[in-house]
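Asker: Heads up, there are several structures right after this.
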Structure 1
Amino acid sequence: MPYSTAAINAAINAVGALLDVGSAGSPTAEFTNQDGSIVYLSQPLENDAFGAAVGGQITANIPAGSITGLVDGSAGYIRFKNRDGVVVDAETAAADAVTALIAVGAGNPTVEITNSDASIVFGSINLDATPFGAAVSGVATANSLPKTWAATATGTATHKRWKDGDGFVVGTEALASPATIESGRAYTSNSITFSSPGINSLLTNAISVTTGNSYTTNSITQTQPAS
């Protein structure tokens, strides 16, 4: 599995927690067009917006009652705002949550350079005890770059595998492009980044909305992809 259950639960719980920030009002889920420029429906959520994650999925706590269509059209996307009406940065929160898991443990975290199923490890890079700075736009960059490492196998590397300081696998991520590795050579990595798996804002089924009509939202879930 590309990411551990602990990682995907931590990531999506971090997103849910963002909605509870603020004090001006209630968190909301907005049903929109692709770029969010049109809001067709606005669904208030409870102040504790989501329950705890199970299997990488959180379920919204929705108050009883209906909501009213704001604009005619087809809502195909969903976005979330916190209690102060600020759109949450879901992917950055998810990235920070997972990199915090990589930092756990007695020793230094590592990133292994591997093939697609990690049956071949071409080399291992020791990261700092605090491996990453804060993520920006869903991407966290490793501290104290560049990092030098020695190759222990020959072949084509396609993935990187993150391990915490106790050697437990947190997740696996594809390299930006395949790399040819030769055993015994020293390599220098000038850029090591962790990118959050994207959280899908696309609705499973679009909602046809008519201005002034009443709508009842039965369930809202958000799922952290495992890859």
Structure 2
Amino acid sequence: MVVENGSRDVGQPAAPDFRRARRPEQRDQRRRAILAVAEELLAERAIAEITLREIACRVGLASSNVLRYFESREAIFLELFDAAYGDWLAALRSAVAELPGGRDGAAAASRVAELWAGSLAARPALCEMWSCLAAVLERNVSAELVMRFKLRIVERHTALAELIAAAVPGLAKTEALEVASLASTFVAGLWPLANPGPAVVEASAHLPAAAVHVDFAGRMERLLVLLMAGERAIGRCPGRS
């Protein structure tokens, strides 16, 4: 699926050439076809505008048949999000690994924040899903699915924390984990502000830029710099365990 920089290429046909998926490999192929179509639609519009029926029609199935493979529309996007998070994390790890050593904590944090924010901005589908997690995607799904998803995200956050703790001198892993966790809320809040609806876009022509314009990458980078600086400062406080 080629939707944004760093995403995986699984560009299989949308409709597999069999009527019913009986064998495990056929079921897997159909699942991948459904995911590919959902990602294609996500490249075209916001999640709120994508229906299960539209996904099913583009795959060439009835909506009820799609539900044989995913329990709901939201479940499809939760799986996409997990994969996209993993792809982004791998790309960020590669970028951070190329940073020169010998930097002090503040300089390293600034550079990591720049790479972090820029790589997120280059992945609009990931950010769109991130902004919808709590309010949309984690609803209309079973508790069992949510539990599996949450455990996967804890793994992702932990891997991200290990990455930034290794890259930023003076930032302990516990502090880095707090940074990773809080940063996810920044994405969820900033992305909708930076990508407003039609009414806000229309109104912006008559308002000062400061009242409506949100530079996602710039704001995200600044917030990450401040957050890492704060965590590093707290970590140096006497008596902190």
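Throughout, read-outs are computed from the coordinates displayed, never taken from laboratory work. Keep in mind that what you see is a predicted model, and the values were worked out from it rather than measured.
Asker: The value -4000 for helix-only ellipticity at 222 nm (-39500 (n - 2.57) for each DSSP H run of 4 or more, over all residues; to 500) was derived from one model only; which of 1, 2 is it?
Answerer: 1
Asker: So, one more: Could you tell me which structure in 1, 2 was used to calculate semi-axes √(5λ) of the Cα gyration tensor in Å as 35, 22, 16?
Answerer: Among 1, 2, the structure yielding 35, 22, 16 for semi-axes √(5λ) of the Cα gyration tensor in Å is 2.
Asker: Sticking with this one: Which of 1, 2 yields 49, 23, 19 for Cα extents along the principal axes in Å, for residues 70-165 alone, as computed?
Answerer: 2
Asker: OK, next. Of the structures labelled 1, 2, one was used to calculate relative contact order in percent (Cα under 8 Å, 6 or more apart), giving 20. Name it.
Answerer: Checking each candidate, the match is 2.
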